[in-house]
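Some structures are shown below for you to check.
Every read-out reported here was derived from the displayed coordinates using simple, explicitly stated rules and does not represent laboratory data. Quick caveat: nothing in here was measured; it's all calculated off a predicted structure. Cβ atoms are built from the backbone, for glycine too; each structure is taken alone.
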Structure I
Amino acid sequence: MKIEVKRIDHLGIVAGTIKDLGIIDIINNQIGSDDQEEVSAGEVVAAMIMNGLGFVSRPLMLTPQFFENKALEILIGDGVQFEHFNRHKIGRVLDSISNYSCEKLFGIVALEACKRENVDMKFGHSDTTSHSVTGDYDSDSDTERIHVTYGHSKAKRPDLKQVVQELITTQDGGIPFMTKVLSGNASDSVILRERAKALMEEFNKSSNRYLVADSKLYAEETAKTLNKINFITRVPSIIKLEHEYIMRALETPDQWSKEHNGYKLQEFSVNCYNIEDQRWVVIYSQQARIRSEKTLKKEVAKEKERIEKELFHLQAERFECATDAQKKLNALVKKWKYHQICDEQITSEACYTKRGRPTADAPQTQKWKISAQFIVNQSLFDTILDQRSCFVLSTNVSADELPMNNVLIGYKGQDKTEKGFAFLKSPDFFASSLFLKKPSRIDGLLMIMVLSLLVYTIAQRRLRAQLILLKTTLPNQINKPVQNPTLRWIFQLFEGINYVTLVIDGVTTKIVEGMNALRIRVIEFLSPNVQMIYQNYSPGG
């Protein structure tokens, strides 16, 4: 009898989803494949996605080691061996992807995935992040596409060189459908403006596509572009009109349109930067008010501590006249933001003109001192708190097409991109693998990482949609029934599943060992490709 045991764990879900989306065939069709190759470029990319979603923080060069005990024949294909995924092969594939255009290749794969899954691409949420790297980097050529260099570090590591990555995701499931890597010193504002220009033609093909971005998109330099696309963006607080319209909304409390979840809205027609048909939606958020109140109280407490020290020293001073004392107090009060004087006293006292122990006939003069009490300026505190509880969104989409509550719903999906970046930069992911010495390969690797995010979010969206459709639940980490489990938790549930090959008297039996009732129930909500990987194989293979 001969027994061979290889692991599957959660990688069957990943591999099945890759097959569902046709990623291997799409990449081979775009990059090309050679019959003489042991593994194709598409299969290498699939392996790298599995490595990335293995959540073992394994460097790229250890990919062969990662697959050494994995059931590659059912995860990728017959005849595939772990030795095929060596660093030389991976490097060549990354070069091929970069030469083809990482942005273009990812766009083709993501668009096809969204079509197959019927993903609603109405709202496209755009944002950027930076990836810090270490070491020296060899230029591909004199015209390399990206430069690994110093820039504004969102990771707060200005001592390290970096590259900047742009990502656009859908509101429906947070599916990434566009990505681009830029030089480390690229400006967020410029990136968003360039992206808006690039999206003009594509968005104009459909009247119900909207670009959603943060306040960096809303600028005078971008106005001409914004006139040509449908957008939703936050208005920067540095714009004077933003403050004015918040105050107008606060002064007309009867005009608020109440929404659930602690939001209230008011809408205005505004002419700013000559953007046509522009609507500003002032939004009051109860959650923002709770956060702002905590922050404001800390600021008040900090100022109070400073004022107490200032008044302590002021009361120890002596002045030549009452006017000088009053001027000094007024100068201090002028710097206060949240407090005001509630009581002050200016008194005179006799002082000796010379230092030391006075004699009986020592001359005296009149000096003045001042003392004061202070309190919080409550009306000002409340006004500032009201202002900080509000923010303004701008859009050029008509109210008939996009009511103001839908403007808010569209903007709130912006966190999908932020969560995508958090996923990519997780220490369990292979973002730490940015040790590659060629900028083009860094570009390629970051595209593979976003492909991993694509596979992850598609599988998670599919699972949650099935739970909602069938009106059923799965247990979460604390055994509470939920309809929105994270795929990361599902991955953990699948630890310890093996692919066992038994050879007894020349008869081969292949089975998947470790499937329990909960795991079988989970795969019932997933695709046939996933179910095929976890099914029991009959004798004879």
Structure II
Amino acid sequence: MLKRWIVPVAMLLVFLLVFIFIGLFFSTPSMRLTLEQPTSLNDDWVHVINQETQVDLDVLPVHLDIANDDSYTIETVLGDDFKQSQYMLIRTSLSNVRVVLDGVLVYVVDFDDEIGYASTWHVVEIPSESEGKMLSLTFDTPYESMRGIINEIEYGSTNALYTNILRDYGFRFVMGALLLMVGLIIYITSLFMFDKQNRSNVYLGLFAVLVSVWLLAESRVLQFFIGNTNVLKSLSYISLSFFPVQIAIYLRKTFVKDHQLIFKIITWYFAVHVVVITVLHFTQVMRFFETVVSTIVSILIVSVLALGILIKEYVRYKETKLLKVIGLMVGMMVFIGVEVAFFSISDFRRTADFASFALSILLLLVFVLFIRFVFINYWGNLERQLYEKIATTDQLTKAYSRYAFFHAIETYREHEQETSISIIYFDLDGLKIINDQFGHATGDEAIIRAYEIIQTIYGHVGDVYRMGGDEFVCLVQNLDQTMFETLNRSFETLALKVERETRYSFNVAIGLAHFDSSLDKSLTDTLKRADASMYKQKKAGKKISSLLKKNRESNV
């Protein structure tokens, strides 16, 4: 085993050493690309309370104590950097903003109604020759908890400002995009590759997709792609409220045995919760951000309940996989608890930091385990399909097997389709004589020829099964007598053609029975009646084999 990794590791080390050697002994002037950095505009601001009263601010960001719902203004004198045109970056927290330069309005965002408010970036162009001018920023918001919040302000080129946003918040966006791909892979793989037993992983994929949407919304970068403020603010809250639905269904279908009802209640609770908070927001009764604490607390409480149930089930059933789930849930709950604590003290700068980190790590770990499960399941499926094919396929004729027949009639019973089923029974006459006179290889050939013409004539109206030896049956839905007689005439024509081509007598007896609830308890009884019908036809129409005649003719 040691030899397996020595060679690839050695090759990697040699590759790295070559580049280190080139870098050390063949140096050149540095041509490294650098990114522009914005300049902070967080110092020397004053809070203008009225014309006579101003309060110096230490440094932005700040949270001013605003007693009522009036607007609040801060001012600063622009420095020499503003001899040239600059762009200023402002982030507002659910508030309107007005930018005034020496009494001239240069930028304004004023939401028409409360539904439209969202926390957004604002890039404001400050014209050249603005040094020494008074810059005034005025904010107002209808939300008391957001009143007085003023975030950092920076200036520079647009490239510098956008680069700074991506540097500070790009990690969440990248993680969101990565988890979106993870979720879609799990969802699509589970939907199309797994059998019904393992298809509950679809809900795990949906959970990952919703978490990724939440991360993208919380990344503060989505504004580069979406300008609709209602979408920007709704994505985060709705996805946060809805992803417990997916994880509750997943746990119920995958791990829970004794407490199915509780998890169904949890599922419906969060489904209704999503509807309620959405209606409350758009009817302006309570905003999304005002319900987020109750959402997170609900998730935490339900997580504790779910954890207790999983521990109880582990104690009872001792399933190792439950331990992994319990460990993941404990870790996630710790981070969610920290998230609740920070949000409850209105530290909105740290919003989603802890939960996003925990959920990202959790889902990446889940993805690794899922990929491992996929490979194990894939090879297991191949092996299972191989054995199933062997079990359901007759190796001589390639017809369906006797096992496949009884599985099929059980399926018809489960779907209550027995009433429309007819069974046609076939028997190849004289197989023993063929084996005795010409050998078993010729007997096998006769069986194959029998199956081929049965499949040719009856295969397009039903499935043909080899019941063993020289007997076959065909399961047909909605077969009437006229169709049966037409098929039989075509079959007799082919059978006569085969007999002319062989050294032996080739004759196949046929019997038919339709399912009759007054006579049959199941299709097994119908099979017995079809067999009896075949035997009756065989006995009545049995002719003296021409085998001996052919033998005599060949000896003359």
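-13000 is what came out when helix-only ellipticity at 222 nm (-39500 (n - 2.57) for each DSSP H run of 4 or more, over all residues; to 500) was calculated for one structure; which of I, II is it? Among I, II, the structure yielding -13000 for helix-only ellipticity at 222 nm (-39500 (n - 2.57) for each DSSP H run of 4 or more, over all residues; to 500) is I. Comparing distance in nm of label points 7 Å out along Cα→Cβ at positions 318 and 478 across structures I, II, the highest figure is found for I. Given a computed value of 1.9 for distance in nm of label points 7 Å out along Cα→Cβ at positions 310 and 326, which structure among I, II does it belong to? Matching structure: I. Out of I, II, which one gives 8 for relative contact order in percent (Cα under 8 Å, 6 or more apart) as computed from the coordinates? Going through each structure in turn, the value belongs to II. With respect to FRET efficiency 1/(1 + (r/R0)^6) of positions 14 and 438 (r between Cβ atoms, R0 = 41 Å, to 0.05), the largest value across structures I, II is given by I. Looking across I, II, the calculation of mean count of other Cβ atoms within 10 Å over residues 102-109 that yields 12.8 traces back to II. Comparing Rg/Rh (Cα atoms, Kirkwood Rh) across structures I, II, the highest value is found for II.
Upon calculation of FRET efficiency 1/(1 + (r/R0)^6) of positions 278 and 454 (r between Cβ atoms, R0 = 41 Å, to 0.05) from the atomic coordinates, which of the structures I, II produces 0.10? Computed on structure II.
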